[in-house]
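Coordinate-derived values only; no laboratory data. Everything quoted here is computed from the prediction, not taken from an experiment. Cβ atoms are built from the backbone, for glycine too; each structure is taken alone.
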Structure P
Amino acid sequence: MKKLFKSMFSKEEKNNVRQLDHPKNLKMGDIIKFQYLPQQEISNKSFEISAINTYDFEDRKLTEFAFKGDTDVSIFLIVDETGDEPFLSLSRKIARSDVEQLFDLDEFSELFDNEDHSLINRLNEPQSLQGWTAPQYRQEIYAEGGYFHKDDFRDKIVPDNEDAGDEFEYYLAIDDTRQFTIEAEVYDGGETDIIVTIRRPISDIEEMWPSTA
């Protein structure tokens, strides 16, 4: 009889374990591990989900996962399902000094000054950004309005009042392979985040573990 009760409880515990079979379902505290990648900051490394944010645009809502790992470099993940085939957008924010090494600043400023699909050419790739950039980008998105929320809105409605999130203008330039992007978020007061992003297949994720908390 004791063995029977023990078996029943064991099966119940297994059934209550949350299954994590797709990165779009990641939650706080979950662990994600990547396969070998050219970007050393994420190659063969595991990360804990430390924050979940939301980008709200007029025609789409994107969930951003912030990673905590064994490096000082902050990595962000968006599972992009806006096209025919879902993919991973892995990003990191860069400093002005990085932008100065990567691009001619006059040419880079064209990203913000007009919407004529300007070309942006890379001058150098610093060692710290190896594998994160492409030789050339073409502007694709110009001054798109959006809101950034420090919250997870996958299972609830994003508030529509202007004070609910941080309003920004979004700019994007992409390379010919459509695997590398340079993005800019310009917030009220002129605060600007410059972001380098790589687009990778979901199969680059080697394993995921749900949080036990």
Structure Q
Amino acid sequence: MRPVPFSEIQALEPKSQVVRRMRNDPKVLLHEDGRVFKVVRSKIRLRLSGFGRRSKRFAVNCRRLAAREIDCPKLLEILRVTDRDLHVVVYEPLAGRTAREIFAETDDCSPMALRLARYVALLHDRGVYFAGGHTDNYIVQPNGEFGIIDIQDSWVLPMPLNAIHRALSFRILLKYPEDRAALSVDGRLKPFVDTYLDATRLGRIGRYLFMTTLRLRLPELYQQL
């Protein structure tokens, strides 16, 4: 972890596209050489996987996702800002376009929506709870395969997700109206959910718990099935 003053990060701005700002300072920079510099606060949060800095979790998640053959950004280094309570994650972005961008330009979203349902099932079967899992963080790569970005707050567990966490992840995936519309077939989410369940390793009891959790915890979404 290389120590740097914050002025060194600010000096990158003239040769970068500012993707996002944090008050008056850059938060996410896309450098002209292709690297991304993402500023993260060093505060500690409690997660299912325990305590840890967000920058460290980004690095750990990169390794764990790669071990599970899940495409994600490639970590290059982590910088420790010496004069502020910040770290900077430097990574190579995942090439491609977001699923939301493609959905917005597509008349019939059904084929890709059902492909995404199968990919979400694959993530869950490989122990990935994608905390940033709305469609703007799923990337369709040039080869047509899916990948994920914005992974620092996700959980990568050594076992498949249980039925309850699988169901609760749909609250993230279907949070925004444009995502619900894109993932619906003829105005219903049932084909998406059915395709997801058919692609999972959940047994009969697991499927029952999944649907029960949707009904009790996410009634508005359940009514759209």
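Given that FRET efficiency 1/(1 + (r/R0)^6) of positions 91 and 187 (r between Cβ atoms, R0 = 35 Å, to 0.05), derived from a single structure, equals 1.00, which label among P, Q identifies that structure?
Source structure: P.
Have a look at P, Q and say which one yields 137 for volume of the Cα convex hull per residue in Å³, as calculated.
Among P, Q, the structure yielding 137 for volume of the Cα convex hull per residue in Å³ is Q.
Thinking of P, Q, which structure, once distance in nm of label points 7 Å out along Cα→Cβ at positions 83 and 115 is computed, gives back 2.2?
P
Of the structures labelled P, Q, which one yields 3.8 when distance in nm of label points 7 Å out along Cα→Cβ at positions 27 and 163 is computed from its coordinates?
The read-out comes from structure Q.
Work out which structure the value 15.4 belongs to, where mean count of other Cβ atoms within 10 Å over residues 59-66 was derived from one of P, Q.
Derived from the structure labelled P.
Starting from the value -4000: which structure in P, Q was helix-only ellipticity at 222 nm (-39500 (n - 2.57) for each DSSP H run of 4 or more, over all residues; to 500) calculated from?
Only structure P yields this read-out.
Have a look at P, Q and say which one yields 23 for relative contact order in percent (Cα under 8 Å, 6 or more apart), as calculated.
P
Taking FRET efficiency 1/(1 + (r/R0)^6) of positions 99 and 155 (r between Cβ atoms, R0 = 35 Å, to 0.05) for each of P, Q, which is largest?
Of structures P, Q, the maximum of FRET efficiency 1/(1 + (r/R0)^6) of positions 99 and 155 (r between Cβ atoms, R0 = 35 Å, to 0.05) occurs in Q.
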